[in-house]
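The data blocks that follow each hold one structure.
Values in this text are rule-based calculations from the coordinates and carry no lab data. Just so it is clear, the structure is predicted and the values come from calculations on it, not from any experiment. Cβ atoms are built from the backbone, for glycine too; each structure is taken alone.
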Structure 1
Amino acid sequence: MNYTRTFETLRAGIEEKVFPGAVAGIWQGQDPTTFSYCALGSRRLVPPPEQKVHIDTVFDIASVSKVMATATLTALLVERGWLRWETPIQQFLPSFPNPDVRIKHLLSHTAGLPAWAPLWESLRTRMQERYPHLALHQISVEERQKEMRNLVLAIGPDAPIESRTVYFDISFLLLGFVLEEATQMPLDRAVRELLWNPMKLSFPYYQRITKSVQDSVHEEVAATEDCPWRGGVLQGQVHDDNCWAMGGYGGHAGVFARARDVLEFAAKLLNGFLSHEILQEMWTRVERPVGCERTLGWDTPSGEHPSFTHHFSPRSVGHLGFTGTSLWIDPDRELAVVLLTNRVHPSRENPLMKPYRHRFHEALWLDLSQNSGD
């Protein structure tokens, strides 16, 4: 297979400072034992000396965690009969203020919840008041998780259910808490034991935050932000502020993985890990509100210049991650594409990734077309 345009587009991303480093991976059902990868650039730019990316570099996949963990575990529990798409949130979280919000609303971001909340700031303030002599990472993960749950449950919808689609981490934080109640396990353990182990995915992980940033540098992981409030460059600890504050795992973020892990996950879905019925339900756009471009947990190509381009099937599904990551699956072509970058290193103030994603997938489409002789 020849991926010349894709490779050159990755190189251009580094030269244009879209990101310091990247790994791209492609899997096609027509050749199911072959996984193609390309790695370029740097895991870390600031001291210690520059570290090069390779195909097994580990990335904080940010919101791609939503599909690689939370949404798929939810679908698995629906398949087993532990949950239903229509299950009310109050069944598992009685203090949640709206009895009409269902699991399907959290998955599709149609619950009417507000757009954003810096919950980490409130959590940090409460912990400092309670433990003035301890740094946040020194407080038990269990207590921080409990406090985050209290904060999230205090946020009620500010619009009618199914009246709008607002992408918001609160929906998946809530869903993570529902899954913990349904499985009677911490979410990181439930994902490992019920989803990844049966999928034979041995490597992906959540990293609980029990050490300072300086004492938890993992050189095999691509660095993310140089963050003043956390005390340094994050390299092995989750980038998402809320996830970090609550202890390193949540329904919305926290997964670390290699490109091969994300592709193997996608291949398992395409090869029958879930029943055809459940997979179709999960990957079909919701009906309300009219024009919604979300499915039960996943995004779809949308807008004038979609991340996954108009060339691939309109039935394609995927998800983006704030750190510069993405996974897209075209079920009609049995194709999975992963792009992992550290575009937030050393700062999140980088607007170049959004248009770049479209360019990358356009280049990939041209290479795939040439390879197939179209």
Structure 2
Amino acid sequence: MAKNKKNSKWEKLVSVAGKTFQFFLYVVGAILSIVILFFIYINLPVKASSNDAQVGVTFSSLYAQQIGLNWKDAYLAMLDDLEMKYVRLPVYWDRVEKVEGQYDFADLDWQLAQAQKRGAKITLVIGQKVPRWPECYVPKWVGEDPSNLDQTRLQEKLLAFETVVIDRYKTDHPEIIHWQVENEPFLDFGICSKVNPNLLDAEIAQVKNLDNTRPIVITDSGELSLWINAASRADIFGTTMYREVYSVKMGHWRYPIGPNFFKAKQLIIKLFAHQDNAIVIELQGEPWVAGWTVDAPVETQLASMNAATLRDNVEFAKKTGMKEIYVWGVEWWYWMKTVQNNPTIWETSKQLVKNQ
């Protein structure tokens, strides 16, 4: 009798374990099915786009100088030859306020004046983190190590600087259509402090208080984020879009995703961040190679980015349905044209603007 009871208990344990394992398999199978279906969806073919998106660029006077260009010549060529009407301009804090309380806005004033003359529309990027490596441009007088700053001091000095910038440009500058606050603040990239959401919120609140006439753009990584943190804070959300990336360990590789990946993420922020306004703030239009771009052999650069790839990337971005697309790399296009005597990418970008 005792033996039968032991056998019965064992059979019950086996039965429970079997059912638990079966349930586990069902759950794993369901998750795998969802993942597979999502992967299939984001890679479904998307028909040729009829999207009339506005195509613009990000221009960095700093980067233009770093690759040996006369940055003013490059800027004017962008406005006059390419006829760019949408431009994103970074404000480099450590260049404008090299000494605390002493400001040099000459270069930025000139850029904005030239844009205004030509009817170009500017997204002005302010913050400690703005486009181009090393991403963060905190003056040395705030702290020597940008990755380890006193957050109280940083907030005080950054908000004071941004107040000066906004007060300077909020009137008599119709060319400025957006303020962008920080650049990919939730992405741990660059020589920067870790993201401080409280500081970001303070910056956004201050911009709205000083100028409530222009929308605020907040940006995030296209591939490495769900966008919710950035999109929930933004009037307009801006995503980056890099299709081919490079790392020392893996070399060059391409994200296995199609335009539907970005459509799905637009739905996510619509549902969970109540955000209907998404744009492509940084579309890959420049080579991604090991080391400094222009130090690589030209053949290597063109293997990573060329006229056909640029056209394909813009068409890819249009297929996501977003109505503004800011392409990355106009300084390099000009370098290829003037230094390497290879105008193919420059001319291609000119056609992309004319055909929009």
Structure 3
Amino acid sequence: MLIGFKTELKLNDNQRTQLVKHCGVARHAWNWGLALTKNILDHNKANPQDKIKFPTAVDLHKLLVAMVKPECPWYYQVSKCAPQYALRQLSEAWKQAFKKIKQPPRFKKKGRADSFTVDGSLAVDHFRVKVPVVGWLKTYEHLPVDQKPKSFTISRRADRWFISWKIEIEPTNEVKSVAVVGVDLGIKALATLSTRQVFEGAKSYSYYEKKLSRLQWLNRHKVKGSSNWKKAQIKIARLHRKIANIRKDTLHKLTSYLAKNHGRIGIEDLNVSGMLANHKLAKAIADMGFFEFRRQLTYKCELYGSELVVVDRWFPSSKMCSGCETIKETLSLAQRVFHCDHCGFEIDRDLNASINLEKAVS
């Protein structure tokens, strides 16, 4: 199976400048293509009798070569792949928007999620990679050299640059210590297992929230674009990156443990977007990373030979008694101990839910 490999680049000032130029061209191509496609959609909506064919990625690239490159000679200073892939990604974003899978694409802003993709004459050595036009770039860690990648994606987070590509890994099928387990996700504890194990969440945003607020408050009166403003923006971006990395580290450790040691894993199909609509709990829910947990667990179960079973979201895992299977009519979030009115059974509500999930997937 294919999985993503990502590592940090060790760059000098000249290489950083070249990567910034690539990001700038990719962003310009994306914004140009998005403006053009939006105008076409507006025209077709206003003139249904005189519709213009919606352009594909190939059409957009032909128009870019004919209309934009002659007026923007700095396009020739970077790899031709950067604008090409930007237009491909734009075309794919529109397809997902038309199918109601995602929201329509938006314009990109400089310094926010900068990235670009290249292909062609790529090479991977033990501690360096070769990128078209830019040349060899050093890395901090040893790289897998047994496979030649088809494309590189280079991105920036705060003041650090990362490169990623896909590598082929053979799935393993080791003997599991636990046959079936139910996993209940929550805010108080990230995951409660039916084996009575409890994994606490990182809660990194909650921990660094005051520091982040302080940095943003100190930046409120700085002149936008000034040197001090740019320094403050880097500090804020670094802290955001640290918060995200702590959360991802916690989720990676938990999902790897579950996939490696459990044969069948039962989780609930949580309506995360609906849960985030609750303004009282949205911050705590987002801090846990429920969507990222499921995404990681999905591919790791495939990698380590485990089975992931997603239970229907309407399954009453919290309201059902794990002893007699009687369902309570109401159960508030404040009730941390589940008490069954029918049999008198008492148990922690999260553990009760995980046991019910285990029974549902057994």
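To which of 1, 2, 3 does the computed value 3.1 (distance in nm of label points 7 Å out along Cα→Cβ at positions 135 and 231) belong?
Going through each structure in turn, the value belongs to 3.
Hey, P(r) over Cα pairs in 10 Å bins from 0, in percent derived from one of 1, 2, 3 reads 5, 17, 24, 25, 18, 9, 2, 0; which structure? Before the final figure, lay out the partial values.
Working: 1: 5, 25, 34, 26, 9, 1, 0; 2: 5, 22, 30, 23, 9, 4, 3, 2, 1, 0; 3: 5, 17, 24, 25, 18, 9, 2, 0.
Computing P(r) over Cα pairs in 10 Å bins from 0, in percent on every structure in 1, 2, 3 gives 5, 17, 24, 25, 18, 9, 2, 0 only for 3.
If you work out distance in nm of label points 7 Å out along Cα→Cβ at positions 63 and 95 for 1, 2, 3, which one comes out largest? Walk me through the numbers on the way to the answer.
Numbers: 1: 2.7; 2: 1.2; 3: 1.8.
The structure with the largest value is 1.
Which structure, out of 1, 2, 3, was relative contact order in percent (Cα under 8 Å, 6 or more apart) derived from, given a value of 20? Mind dumping the intermediate values first?
Details: 1: 26; 2: 20; 3: 16.
Source structure: 2.
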